[in-house]
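All of the numbers you see were taken from the coordinates with simple rules; none came from a lab. The model shown is predicted, which means the values in this text are computed figures rather than measured ones. Cβ atoms are built from the backbone, for glycine too; each structure is taken alone.
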Structure P
Amino acid sequence: MARRLRSVEQAIADTDEPGSRLRRDLTWWDLTVFGVSVVIGVGIFTITASTAGNITGPAIAVSFLIAATACGLAAMCYAEFASTVPVAGSAYTFSYIVFGELVAWIIGWDLILEVAVAAAVIADSWSGYLGTMLGLGRLTTHLGALQIDWGALSIIAAVTAILASGAKVSARVSLAITAVKVSVVLLVIIVGAFYINTANYFPFIPPAEPAGGETEQSLLSLVVGGGSSHYGWYGLLAGASIVFFAFIGFDIVATAAEETRRPQRDVPRGILASLVIVTVLYIAVVIVLTGMVKYTTLHAAGDNANLATAFAVNGVNWAAHIVALGALAGLTTVQIVVLFGQTRLVLAMSRDGLMPRWLSRTGRRRTPIRITVLGGMVVAVAASLFPIGMLDEMVNIGSLFAFTLVSGGVILLRRRRPDLPRGFRVPFMPLIPICSVTACVWLMLNLTALTWIRFVAWLGTGLIIYALYGRRRSALAHRIRQGGIESVRRADGEVS
């Protein structure tokens, strides 16, 4: 059976198609801003407190270290791939080159879910913070059975307009707003440090407590019969899988490789610099958070627990309002970069014919206007009309799956194409990529069984769509029919 593989040369050549060419405007600093913009967002302002209160206790600092280590290993693999193949699409494009069209479609379909859910959740959270700051509650209108969330609708419309103006404008807006939210994070660390009570750090790993049914356990604890993953050692591991959501986004930097002036140098710098910055800030924040307030107090607040809760408990109400402002700014920049990544992913897939090719057309400013507007409309409908549940884990499992494929792909591409120029090379090959794959799979196993069921169902739907549409309409399949068969290999290894 033939396996459709895309060559590196063809992937790079496709970026010069006149109708879908992107403009090279970005520097490594722009990419670092993008990375910090998207990573410091909903995770640090909300997930840290609720996870510490319900899953890990004070041991959340260790959970963050585990998640950061896994992200660091994967980030090096992304840096090598992006500097070798500076093409939009990130993990999707990399998988097409290394594993073939079917796996590329699967990972692309997976990332579409990840980005769409993330964007809808972010818009919903942004609307909630806006209503709180204005003292008006949710800005919604009921139309029969439908409920329009005007806050979610407005942020998506604004971000869509910014993205339609081009990547450079998006980077400048992100820089301005990121300066605000980083200042708020530093304020949390500095002011919160004066309210730390070391007694709150004990017990550091609270004893495990029963909670929920079997599907609410991590898959690992369910398989090995380890019992509850609320607190205890299984809670610490499950917490790493959950707070991993707070790191998601650095991979989106790789989707901007095609719009970077010197991608071989600048993309690795942007990816690694942004990850180092946010890791330092995250660890400092969770140490302050769990020192300011007992984890049981955060647990009592339930899913409403956030950084502002810790300041409110200590009577620092003015700081609580500033935290809410930082969360609003943080969510805004996250939305910009997440929707940016969505457009570049769909651009790459439509170029390849796995989605309608008319989507890949760029406008006068070499910006994918059609995808930007259509993607914004889809997310706006989802976020403003439908209730958004706690789907953070769906985003996590999608990202971890992508990280696993990219990490394994780096090893294969080194062996197949050692001749390719690489702006960054993963050290200690193949040890680092193998450790990355192991860490990502481990974190996936610590997600709930219900998340796995949803994930498998989504991938199954994607396979049906590929069989009915993508397989016949792909650009690579067209080249094969026309005689361009350099990228197709059979299972026995022969080029056919």
Structure Q
Amino acid sequence: MSVFRTKSVEQSIRDTEEPEHQLKKELSALDLTVFGIGVIIGTGIFVLTGVAANGVAGPAVALSFVAAAIACGLAALCYAELASTVPVAGSAYTFSYATLGELVAWIIGWDLALEFVLAAAVVAVGWSQYFAAMLQTLGLQLPGPIAGGDEGVFNLPAVLIVLILTAILVVGIKISARFNAVIVTIKVLVVLFVIATGLFFVKAANYSPFIPPSEPAEAASGGSATLVEAIFGQPPANFGVSGILAAGALVFFAYIGFDIVATTAEETRNPQRDVPRGIIGSLVICTALYVAVSLVVVGMQNYRELNTKAPLAAAFQAVGQPIFANLITLGALAGLTTVMMILMLGQSRVAFAMSRDGLLPRALSKVHPRFGTPYRITVIIGIVVALLAGFIPLEELAELVNIGTLFAFVLVSTAVIVLRRTRPDLPRSFRTPLVPFVPILAVLACITLMMFLTVNTWVRFLIWMAIGLVVYFLYGRRHSRLGQPDGGLTPARGGDTTTSGTTRAD
């Protein structure tokens, strides 16, 4: 049996009707948009603005956010079409299964596990740092070994917040959406406050030069060099056009998560209409906020002096407004809280879809009879994220999240072209414009950003993919429902088993 066997769109939709695997449909377009904003606005706006402006792009960091948004926007159009055509949990994994085959679907599912779980753990560590800073303003301080700092042994705050969010996710998708809406409201108000009040402290001189002239960067050797440097021998440089693109690859982390909206398609009341709105709406809103905040921050303080750990708070302290800095810390805590929760939500839905298809143990896809959530896989993911955040230093692995996401975008954009050719008959409530040009541009934009990631990141990514292939051939291929004698046939309601919709590429 070919590893490129595909699962038809009809069969994917039919599987969602199995009582033991049926998720509750309770989400609206507004819920999805708020989910998208909840996961996008976080580390990027509160941390990466300073990192990218200080040493890579200068005041032109706003253009770096735009460059990253263009790559995401092109991919978002592709996600919107596929999510409205295949309204099933799993996002890129499910789309790939219907178009590129089981092996590619497994690879993307394995890749998304790297993206969502590792990103949630990285954000949890960042949350604990902001939490410690907030306690210090109240005159409190956690003991060093459990505080999660440089001398910490066990990051207790990170573990506790992950476990609390896991419990919320288990209780139900609607409760999760309401909790997310409250926290998102807080952090968006903080962001708007930063923009409105920061304008009073902007100095025009801080924008000059807007694009600082390119200057040689400290040469990186071996695995620390970017792939562009390693392949083409391009000398490293900060600022200038090269610096804008390099910063774009860095701040791309700020946009990670809009694709998670697609993982909730199966829990949306009208996915054909609402999922595209949620994906595109959240991305547009967040891009506008990112650009506005970055312009305000570099206008308040010279880019060379920006703090790289807490740039927004430090910028207000630099202009003599420490109270505002404390408010921003609260906003950062709120922002990172929803990012963690929605990343774990996305991973649970991808793993749920893979389990329902038999590529992971089927018992993991059982839905809670009362809450209507995949509670088993949600709890497992919460424990894994908590352990990673509690014990393992994650700074050097954060770039893996970027490369994993970009790789997923490449495959989803390719899937749009394939499905247009293989299934032109499918109803599409949202259609990506100018196919195949937009998907091809999305692929090229993502590959360009991937080239600015380090060789070490590429090596780690390839090792993770190799491990995934071993797991697939040892377990997933043999247990796949499409590999069973009945071809993965799923009885429809009323006992009708006349069609499976399964196609094979044997």
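Observations, loosely collected:
- Per distance in nm of label points 7 Å out along Cα→Cβ at positions 164 and 196, the highest-valued of structures P, Q: P
- For 3.8 (distance in nm of label points 7 Å out along Cα→Cβ at positions 156 and 276, calculated) the corresponding structure among P, Q: P
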